[in-house]
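The structures come next, written out as structure tokens.
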Structure P
Amino acid sequence: MNTPPPVNTDDPAHASGLLATIREALRGSHLDYTTAPVGRAVIMLAVPMVMEMAMESIFAVADVFWVAHLGADAVATVGLTESMLTIIYTAAMGLSIGATALVARRTGEHDPEGASRAAGQSVILGLVVALAIAAVAAPNASRLLTVMGASDQVVESGVGFTRVMLGGNATVLLLFMLNAVFRGSGDAAIAMRVLWIGNILNIILGPCFIFGLGPFPQLGVMGAAVATNLGRGTAVACQLAILFTGRSRVRLNARHLRLDFALMRSVIRLSGSGTIQILIATASYIGLVRILSVFGSDALAGYTIGIRVIMFALLPAFGLSNAAATMVGQNLGARRPDRAEQAVWTAALYNMIFLGAVGVAFLIGAPYIAAFFSTDPNVQPFAVGCLRTVSLGFVFYAYGMVLTQAFNGAGDTWTPTIINLFVFWLWEIPLAWWLSSHAGFGARGVFMALTIAYSTLAVVTAILFRRGRWKKTRV
């Protein structure tokens, strides 16, 4: 009689092994990502990164929820300010690309001092950029609101919110930069936990400062900004405390904060191109909105609903992509490029399974999702069309996201930057214009262009990734 083989509970493909790995990832157990089984390592990194992305999105949702009780002007203030903060978020995400790449590479090389120096220079860069933005933007908050189209009433009632958010932008930049350090070193669970702390404080303090509950002053819409900055600021303080007390893989002390011009140039080189890369991608949406605007407010409203649902659904996919970046950086540092490539294809497969399932759900459930956000019969068809058309490219997009972050993790930030420029501005925008205005597809042509562009991104990125030049990138 044959005896069945013992169950390998470390195998992520097995249900019990998967649950055990997820629990361990949430606990933040230490793992050597250059030697552990690739599937297990990817999941150990991805789970807390997915949770981190979800936590970051809650900040804006919590603000809007409480501020909505103050009326339309208050909500308009938050919306206009968030549109300005998009530039800060872009800078923060771009700067964090360089931090992750450098820290991951030094960690893989088993060079803790080098990782600490890279982290210290990243902190300095983030702080300098934040202070420069605050010095220019905060004193001009009322003018910026006016430029964005705010009425005199909105400017008068909401300038305090905008001034506090722009003046306190260091909490955003440092939060992103320091979490990039944790992710690059493999401490993804720490990045997740500090955002839990920040979110809990923001949710609790929001109504207190907005409505003046108990001993708190009643600050109205400005109270939301105060609560958000206190929540994020506390999270940053926790990050710094963890780094300076040595409770993470990277440990900071005063000498790591001394300006190192050679290393700072590396951080700026990687982070600068990373920022351009993200800006190219995010700014392309402005072009799509401009093309859609000729089809009326119903088309714009439907597109807005569809894209916001899609971006929220993509959050877990961003977590998997960030896990691939860390795996690439650390394994290249350990001089194991083949293992780095294996990790990328493993993460891409997991991402394809996830986004493929989401795509099927959108194809089937699009009418119900659209109805949840709008009951307008003129808006719903556009929202449904956006969800269904864009979701057709999810399988391709799953690979494109992971491969793009793999290049970034290797320190080759220019390759995805050039791909983004080609795909989104030289291909997607002209294609959306032609399909919508000349091929007779109307607003649906814009949705089709999105699907075709992201599919193109995946194919081009895969071809360049297979060539393997990224394995020779020096950082």
Structure Q
Amino acid sequence: MDKYLLKRIRTEAKAIFRESLRPVNPYGAVKNFVRIENDQLILGKDGEKQNTLDLKQFDRISLVGGGKATAPMALAMEELLGERVRTGMINVKYGFTEKLGVTRTVEASHPLPDENGVKGTEAILDYLAKTNDKDLIISLISGGGSALLCQPAQGITLGEKQTLTGMLLDCGASIDEINAVRKHISAAKGGQMARAAFPATVVNLMLSDVVGDKMDVIASGPFVPDSSTFEDALGILRKYDLKGVPGSIVQRLEDGAQGRIPDTPKEGDSVFLNVFNIIVGSNILALEAAEKKAGELGYNTLILSSLIEGETRDVARVHCAILREICRSDRPTQKPACIISGGETTVTMRGKGLGGRNQEFCLTSAVEIAGLPEKMVVLSGGTDGNDGPTDAAGAVVDPYTVERGRKAGLSAVDFLDNNDAYHFFEKTEDLLMSGPTNTNVMDVRLLLVR
């Protein structure tokens, strides 16, 4: 084994991952899409379609929003608007803060909502309800916003909402499915903040953490027309055969499906007449930055897709099959090769261990590549720096990871069966520790072979 070469590849993988975060820095992303010239707010990048708003027509400008990346987005807007900003209210994950001026920050729990998130959301909704057509609302939305903007619908408690959210996370439901249900048990999601703010003008800036950048799915689309229905939400509960769903939630969904409760606002609703929805950052930008960095390090690069979904272990096995093909035939690209992919997979919980989808991907990969040529590395990391309920972004593995575990008395297969990748990698020292990044555009996966 060439230990020095393997160490070099691991170092290069981490460097590529770090570089992938640069263009999706939320502060810079906002400033790439928003600027002010002569009291005109210009929305859109140079050379692309732009919208312009005359700031003089508004009596009051305010910031609202929620998500893991919302604080640096708010910092960028406070700097751009200066004294024009009258007030601001945002919900962020614990620890994901910035030193802001007029914007009040509420720290709350993610992925399971808590009482802080409810109180912060209630304050935002109360404020929006008092605005008028002379108000300009700048909405700052990023991944995690669904859990952080979490006021339950009338008749549903926070505990009941937490119960269902946990069930959906554990059963392997996709983010689209989870958010479709969340919208219909919430007072804020699925365009309902737009309903509260009407007739104010809203500029809704979003950092996308969903596959395909579907605006109505990002943070469950608080200012975006909702394409899902109460009947869709009920269908998702049936699809995963969820048992023990709180009765108040089932009753609300059934009432909505039968027309006894108004559905979330849809495309064409007048509440969206003065809403500008703009995506300022997405997964593909991160992958393109990774591609550029890998090329500078001498790798032949290939971006597979930014749209990858599915069961984490299945996706990992497909990626490892590509690695083996490169070793065997230099296809789909020649060595030295760096294969890059993004998106967001799902984990169906079978055990009671600790980890996240990126760690699960890497532990599956470690088992798949065990014993192969030593000059390869697999990295999978969440761009927010937190993989599942852990302090790790993901992991970095190589063909000797399983052996290192075995020498420590650990069985990689047993830990995988228990969904306990974190504790395995803690012993093998393969965790990817980035700390909170204050951004969130799903995951970046890297396959490196020399």
Structure R
Amino acid sequence: MRTVTIVGGGLAGCEAAWQLAERGIEVLLLEQKPHKRTPAQTGNDLAELVCSNSMRGAALSNAVGLLKEELRRAGSVVIATADRTRVPAGGALAVDRERFSAEMSAAMASHPRIRVVSEEVTSLPEARPLIVATGPLTGDALAADLARVVGAEHLAYYDAIAPIIAADSIAWDQVFRQSRYDKGEPGEEGAYVNCPFDEAGYRAFVAAVVAAEKVAPRSFEEVRYFEGCLPVEVMAERGEMTLAFGPMKPVGLVDPRTGRRPFAVIQLRAENADASAYNLVGFQTRMTYGEQARVFRTIPGLAEAEFLRFGSVHRNTFLHAPELLDATMQLRALPGVFIAGQLSGVEGYVESAAGGFICALLLGQRLCEVPLTPPPPTTALGGICTHLARKVERYQPSNITWAHLPPLGDRHRKKRERYEAMAERALEDLEGWMRSAALPARRAAPLTAIDASAP
């Protein structure tokens, strides 16, 4: 019987191993601990939560809450274990960190179709099918081998992310649409939303950025900023007018309400085709989340901004998924090799588990020779697929947000009601998908080779 080899025993690797094994597929799970750890790891168990012990909000009006509920209903081992090991955390799902990892390790070790081997992997194994789920701190040797296969330009080692805000939280009467010098394709002349500053407002904003509390680099993070992608506070510290000649330059723009060029602007760019979310162009930052909310809400038009994602700058190895992966998370350049979890460009514990779940499900369907049925785009699981496939100017890792799901036609509802309606739609579509995506119980049936030409 053929075996699926998985490299990496984190949340994505363990979820993928469990889903394949539960469908009668043998799994070899390679994990470098306890022989070696990444700089962020401290224990020897699998699925170690190296940052917070929180899996974030649980309410269905929250996109990650919906994703958790979908995974729960679909049989996720990560969410089931989190539910068993949860600790009080208000409206969030938080876990007893050590107990969670211990139970995940026990689940992998006790499953009759999962064999866990402690082994450091420094190059892509020859075994096929192969799932690589080594996370954001993928070892240098393995990352170099991946870069050799996909091209070094498609593999990032340090990540700078700008905040994303909900479109319906923008005060549209305080901003204006215009691209610099009205450039753009027909119909795209107003592709950017401009938040205009007068001189006093600009200088106050720069002072707030400089004074804001920043997240200190962790001990294993060598801070290597790219000049073309500097944190906003680094630029601000170089001089009071640096931002006005950088991402906040007002050239080529005229505020239609005054007929004059603003002293400075912050531009917002649509994050998705539905324009339900916008990112702050050029505003990657190491400010703490609380400080981002405080400082960025002083931007004209953003006083009531809802942040779908905060900015960050951190070490993070990830692939340019839209260019490199097919719809089943398989490397186009190397058939039979699949990428799951944060290495593909998702952010967060739950999103990593979801990536492992989807990858394993689609691979399992292929191996069992049943139709491939990816999750519907209206679900949060489908939103993960949407993110991995979305062609954008600069692909960046992301948590799940409502912007990854198609919006409802009714924009007149209050925001919470709209999100709850989207969640209701998602769970209805999930139930139908689960029936169509169910794999036959082929616990002992031989597996066929992957057909690289299959869809």
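Here, each number is a calculation from the coordinates, and none is a lab measurement. This is a predicted model, so every value here is computed, not measured. Cβ atoms are built from the backbone, for glycine too; each structure is taken alone.
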Exercise. Comparing Cα Rg over 2.2 N^0.38 Å, for residues 68-195 alone across structures P, Q, R, which is largest?
Worked result: R
For this session: Could you tell me which structure in P, Q, R was used to calculate distance in nm of label points 7 Å out along Cα→Cβ at positions 84 and 180 as 2.4?
Result: P
Exercise. With distance in nm of label points 7 Å out along Cα→Cβ at positions 116 and 148 computed per structure, which member of P, Q, R shows the largest figure?
Worked result: P
Problem set entry | Ranking P, Q, R by mean count of other Cβ atoms within 10 Å over residues 100-107, the structure that comes out highest | P
Exercise. A value of 39, 26, 18 was computed for semi-axes √(5λ) of the Cα gyration tensor in Å; which of P, Q, R is the source structure?
Worked result: Q
For this session: For the read-out semi-axes √(5λ) of the Cα gyration tensor in Å, for residues 76-275 alone, a value of 33, 20, 12 was computed from one structure; give its label from P, Q, R.
Result: P
Problem set entry | Structure (P, Q, R) behind the derived value 24, 16, 11 of semi-axes √(5λ) of the Cα gyration tensor in Å, for residues 284-371 alone | Q
Problem set entry | Given -11500 for helix-only ellipticity at 222 nm (-39500 (n - 2.57) for each DSSP H run of 4 or more, over all residues; to 500), calculated: source structure among P, Q, R | Q
